[in-house]
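Some structures to go through are shown next.
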Structure P
Amino acid sequence: MIKLFAVVNGKILDGLDTNVSATYTRIHYLLNGIGVFPDLEVKSISFKQMLGKNLIPLIYNNLIKTIVAFRTAASLIVDRPVVFFAYPHSLTTMQNRGLFHLCKFLQLDTVLDIHDTVEQAQVIGTGKSTLSREQESYYFRKAALILALNRPMWNYLKTKYKIDQNKQIAFVPNAYEETLGEVYPNRYNSIQNRFNICYLGGLTKNRGIEILFKACEELHKKYPYVKLYLFGSYGESITSELKESIERSDFIVRKQIPRKDLPEALDDVDLFVMPYDPRESYMNFSSPTKLFEYIGTAKPILCTKCESLLEIGKDGGIIYVNYDALDLEKKAEMLILNPDIREKLSEELIKIRPHHTWKERAKTVHEALKSL
């Protein structure tokens, strides 16, 4: 029996509730997915946190995290499990960083599930990161097993931090929850005089929101029924001018959707877009949850040519575009005018989507854990 202790708030495992975080989604489905195997037991500690950033919540939350860390330490000493850290999520607190060092002292195997790096803050945010490059290097080098999103990301990190070539690695991209396939079991069917374009996720720099806005603005002038749905919140890095343009637009709907409500919210979508900027090296290593959720609905997708994403659509189902508003506009217009192509893309996505479920990802993680 493999005992796995997850250094995350166990509430994430219990349910997604009103959560809108792709990070929480990954933790929830991966850990619950491996928990169904009879030779593997997953444990974590659930705890409450207060909302707010003033002094009382700060003191209370840190006190609770410290108590949980001591309880976790006791469990590690007694049970000697394999210890799972989601990176950077699990290591953004001093308490959990102490637990990682305790694992090294106790010679426990640690699993580091890398879903982001310190570079993310610089690329899509304000440049602030909880962890330093030195800390990141230490965790990557000392983990017994690395779960990496894709090979391009790992090759980059391995070179950057001079990591041992023999490090045990499993490639575990993001995925989609099979509920999406149940809600959308059949091929997408176009509807005349309706063309709704949708982007899921944070509205930040280098995610192509500006070129998407420009392309859709031009499309709306030609085809007044075109609408753009932005299901996500603004990041600090988005410009005030772009925010204003989005909010006063008469063809854009922007709101946040809890993960549990996502399947039904996508019913009227005709085209999904993934316009990340491939000129930024970090974006070439990404594995956006949104892209796999797009695949899960089997609805047409336009995606920019980021290195880690080209392989996914090599057999069809995805149309790749340059990081350019005009190219995005032209290819979207081609799909507006050719509903038969949209439906053909949907058929191709139905063929590939069984390979991109969280259940499939959990199998990969299970096999990797067995080899420790």
Structure Q
Amino acid sequence: MVNKIADSQYTRENDIELAADRNLFSGKCAIARRQYHQLLSSAEGKDSLFKARILRKIGNTYNQQWRFDDAATAYEKAERVFLKTPESEARWSEWIELQTDYSYVSMHLRRVELYEAKKEKLKQAIEVHGNIMQKARYTYVIFTDLLWKNGWHMLPDETVLVCERVINLAGAENNIPVKLTVQNMLGFTYLFRHEFVKARNLSFEILSNIRKGEYAEEVLRAYCTICFCYRKENNIEKTREWIGKAYEVADFNKNLTFKYLMDSITGWLHLKEGNLQKAKKFALLSYNGMSKHRYPFLAFSIIPLIAIYTQQNNIHMAVQYAFRLMAPNQQKVPDEVYSHLKEAISHWGMNNSVKARQALEAAVQVAEIMNV
């Protein structure tokens, strides 16, 4: 009888974990998080490997929402639990999963020394203990590293090759979640290489292969790429059409990151239409959200804000946002834009508002021409 009760309890917990995993994959992060916490609360007497795995997955619910500080807290708890875990291949497998996720988060939090240390230890462990998909996941940690080091701007061929390698590995293993994630990463790569047709077509393909209710975050990513492609091509009609589809279909509550990005595009649309009040509203929504979470895409909202304040002859505020675009760890903008912004800041410092405005206008004009 005791064994039957124990088996029943194991089956119930296994079902809860599988349900939570499905919710996480479909973007229902809050629901998945509650289910993982339910498992953790009943983990008294469970082995430490089980607790570490559930803590890692709790971290992943935050990671997927770009709540990196919360994710890091959960991963740190998982690491402490690992200290009590006996040596085994199962332990190595779970450790690799944790370090892969934690490395990604460390990079986004700009904890450079921690990231570099984890990346090196992870590489050594994967060579000995890693399976094919773990090697694939490590590869897209390296891919994200490349994005940061190149400032998300005019990415080198290596980024494409890294993505294609992971997509092929995921396809061979029939691992749909990883394949979709990296296909979207490749779409972003093409976007940041200004290969807009390739980026858009790949996103269309992703959307055509996802059934309703599945892989919510990947749907968000694909819509985001499509909208930015049209926005960077200055195609106002198509941008408006696809922004409307995105707001209708996408559930931004599951990942506010993409709402902030879409808000920046909406602000850009209103700016193009000459509605400075609405343009400022959405640009500030985007800027404030991305600033709060230290996202690297402030240029998408700052360039419109500089344009708005310059048109309103509020040169002081325009220059303040020009300063903020100079912050480190931000997506790069072309040197031609930077040079005009630095010139504007210099003129403003010398109390020459006329020349400062001229330089700001030049920066905005160049940014538009160069698809910033």
Structure R
Amino acid sequence: MQRLFKHRLKKAIVIPALLSGLAFSAIADACTRVVYLGEGNRTITARSMDWKSDVQTNLWIFPRGIERHGEVGPNSIKWTSKYGSVIASGYDIATTDGLNEKGLMANVLWLVESKYPEFSEKSKPGLTMAAWAQYSLDNFATVEEAITALKKEPYTIVTAEVPGEKRLATLHLSLSDASGDSAIIEYIDGKQVIHHSKKYQVMTNSPTFEHQLALNEYWEQIGGETMLPGTNRAADRFVRASYYVNHIPQAASPEESIASMFGVIRNVSVPYGISTPDQPNISSTRWRTVADHKNQLYFFESALSPSIFWIDLKEVDFSSKTGKTKQLKLGENQARVLGGEVSKDFEEAKPFKFLGL
């Protein structure tokens, strides 16, 4: 008993110290991604987009058969999209979030610890980070299929500066599918690191995913009924999301499950207008998405709109012959008010060009 007490005391000292240290990490913008695993193989993925300024998001429909390019010069990877998708853009130069017609979802979140491999003419073909999520949505139907391919490292990921800023984008990628499978892909010290398991339901920002799991294990010993960390920091949001996603009803109806997941993702959101001078890694939540993989529904909620709307992917023409690239403009700060199913509100548009070198 004394040995166990000492072990837990050591954790109680070291883990909070690490938590407090996160507040002084380099500038990063925060987001959260959570996967719900319900009865009847019901899988729902929710994410929040936290950013210090308007990320100028619009929604896009991409059909099959689009010719893509890695956008990093002559040594760029090329591919043709196998699957259609509905995505949320960042500045209309990057895919930040999306669901494809096979039920695969991809999300990119900030990770300041990221360090990517060197890229040159002799490297494997380059892929701009702006198209990292889109590459998976275009090419894979399941997480297992994606990870099998990505382990072979078919490309060299290449980053660039955030629009309007003097800092490189540093991101990690999460994937989830209709079976409930999940994966986190990071680049640490120039090497790809893949965490692949159905139990990896939550991802936030710093620290790296391996350390997020260790921090969450500490809080699981305390128990969510006793106390949950309540700050806006990434590690605290990870703990709250992990607790709530596994304590909401698992046998609920599709409507109740969606409502519960909106509750979870709102719980780990940062109130609009919040800024913390000594913690620049905390930013306001701009918008939230919730995807019902089985029913192929993609929900969107803006912090500045009073209503939720959604796209039923079954109502979208993703055919390479008759399908069209379409855009749904959301306006400044995504404040456009929309409601209900909006697939008919998209307007035909040219595909945006991914930010590259």
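Okay, here's what the table says:
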{"read-out": "At a computed -7000 (helix-only ellipticity at 222 nm (-39500 (n - 2.57) for each DSSP H run of 4 or more, over all residues; to 500)), which of P, Q, R", "value": "R"}
{"read-out": "Origin of the derived value 18 (relative contact order in percent (Cα under 8 Å, 6 or more apart); candidates P, Q, R)", "value": "P"}
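Here, each number is a calculation from the coordinates, and none is a lab measurement. Nothing here was measured: the structure is a model prediction, and the numbers come from that model.
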